[in-house]
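Below you'll find the structures, each written out as structure tokens.
Just so it is clear, none of the values below were taken in a lab; they were calculated from the coordinates. Only a predicted model underlies this, so the values are computations on that prediction, with no experimental measurement involved. Cβ atoms are built from the backbone, for glycine too; each structure is taken alone.
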Structure 1
Amino acid sequence: MPVNWMRVRVSPNDHEWIREIAEVVRAGGVIVYPTDTVYGIGGDPFNVATVRRVLEIKRRGERQMPVLVSGEDKARLVVEVDATALSLMETFWPGALTIVLKKRTEVPSELTLGGGKLGVRMPNHELALRIIEACGGVLIGTSANISGNPPARSVEELDSRVEGSADVVVDGGEATLGVASTVVEVGPPEEDRPAKVIAPNVRVLREGAIGADVIRAKLLERHGG
């Protein structure tokens with residue numbers, strides 16, 4: 001498969017292009033694609049070689065990569081979903097909330113850099129969801145940038161090193177939000193890191209498009225206390 005196979009403008013109704021993009025992913029390829037927050041680098045999260053390749057593109061040696069899913073049922077392919085996580089999914093998905101949960105044993109340890117937890121999110125973006133579903137419902141969803149640099153909100157903002165390393169660059173227009181998702185961890189913390197506790201066993205690790213107070217209020221509304 002040639003590197004930087006193509007840059008293609010795709011709409012949610014371009015079924016043939018979406019099918020071909022999914023075939024690239026299934027064959028172990030790496031794509032750049034739009035989401036509601038920022039552009040992402042995608043690939044098969046169960047393919048160790050692909051995971052390693054994405055890490056090399058990102059120059060990312062210390063941080064785990066999230067997985068984007070097409071629904072709560074697909075999230076269960078990669079993480080263990082408890083009642084609190086399900087409540088967050090039902091409230092904020094599709095949307096800009098990444099939920100960090102215990103990963104399933106089938107998920108390669110390379111994806112989480114040996115850690116036991118994995119972030120998952122269902123984006124609120126029709127084209128992204130159709131690509132993810134065509135790929136089997138799960139797709140690596142790390143931001144399309146070199147680690148430490150600003151994420152791209154459009155193909156025009158892509159770092160040439162990222163674009164040049166991908167097999168397909170999907171141009172779906174500018175990302176709707178243009179800011180990263182909020183990240184919450186559910187369950188016992190895996191490591192000692194800065195976090196804002198907003199409910200029992202729920203911590204905000206990174207505040208992004210959704211405010212911590214909004215998440216707290218919704219949890220209280222659903223569960224009381």
Structure 2
Amino acid sequence: MRIRVLFFGMVKDLLGRSGEEAEIADGASLQGVFDHYASGESKLRSMEASIVLARNQEFSPRSTVVEEGDEVAFLPPVSGGAGHFLHEIADQDTGNFFALTRMEIDTRTVVARLLRGEDGAVVDFEGVVRNNTKGRPTQYLDYECYEAMAVKMMARIGREIAGTHAISRIALVHRLGRMQVGETSVAVVVTAPHRKPAFEAALEGINRLKRLVPIWKKEYFADGEVWVEGEWDDSVLK
């Protein structure tokens with residue numbers, strides 16, 4: 001049977017391509033797909049424990065059976081279109097908002113989108129590009145992601161947080177592409193009647209985004225570049 005296989009981050013660099021159509025045996029599992037590509041690629045095999053597999057834009061156990069026409073993605077540990085946003089999910093009922101963009105993140109616009117008269121607190125967290133990593137000067141960063149899956153995961157995280165904290169609305173926005181020192185790469189905006197739950201929700205939002213959303217960061221230095229290695233949340237490795 002024929003499936004579509006996608007590679008991201010350091011796996012893409014290792015295999016020298018971002019994806020391809022592949023012929024695999026009927027009844028093959030995700031583990032079988034991984035084994036197909038790891039055969040003869042000792043570096044990929046050595047990374048096996050840290051690579052998560054997705055089937056049709058959902059995290060899936062390696063025992064999952066693959067079917068004709070499926071899309072399978074190899075997702076290394078996360079580093080932590082038309083219009084302004086490449087992909088966006090706007091919840092009409094709740095006002096929550098989740099998006100990816102290649103343009104500058106304007107959090108003032110995001111705040112205006114969320115804020116209502118009953119809100120007494122706005123927490124606007126922005127992750128920005130710093131000028132060094134452990135003292136090694138950084139020139140710039142490149143971010144890439146599994147876009148369709150990433151925005152769905154951002155929405156899932158945001159909705160779960162909104163359901164467990166006394167907040168009004170939440171937005172998660174991540175930028176992709178090349179970013180210079182001092183530019184905002186990610187924003188988590190929370191509005192609420194009171195400040196404590198707003199702060200707690202924003203902190204949980206950025207922490208979960210860094211460990212669950214398939215977004216990768218490559219850092220460039222004067223003498224080379226490197227994919228920034230992080231780790232998956234334990235929940236996606238089971």
Among 1, 2, which structure scores highest (criterion: FRET efficiency 1/(1 + (r/R0)^6) of positions 53 and 213 (r between Cβ atoms, R0 = 30 Å, to 0.05)): 2
Comparison of 1, 2 - label where FRET efficiency 1/(1 + (r/R0)^6) of positions 173 and 205 (r between Cβ atoms, R0 = 25 Å, to 0.05) is highest: 2
Structure (1, 2) behind the derived value 28 of percent of Cα pairs over 31 Å apart: 2
Structure responsible for 26, 16, 12, with semi-axes √(5λ) of the Cα gyration tensor in Å, for residues 85-196 alone calculated and labels 1, 2 on offer: 2
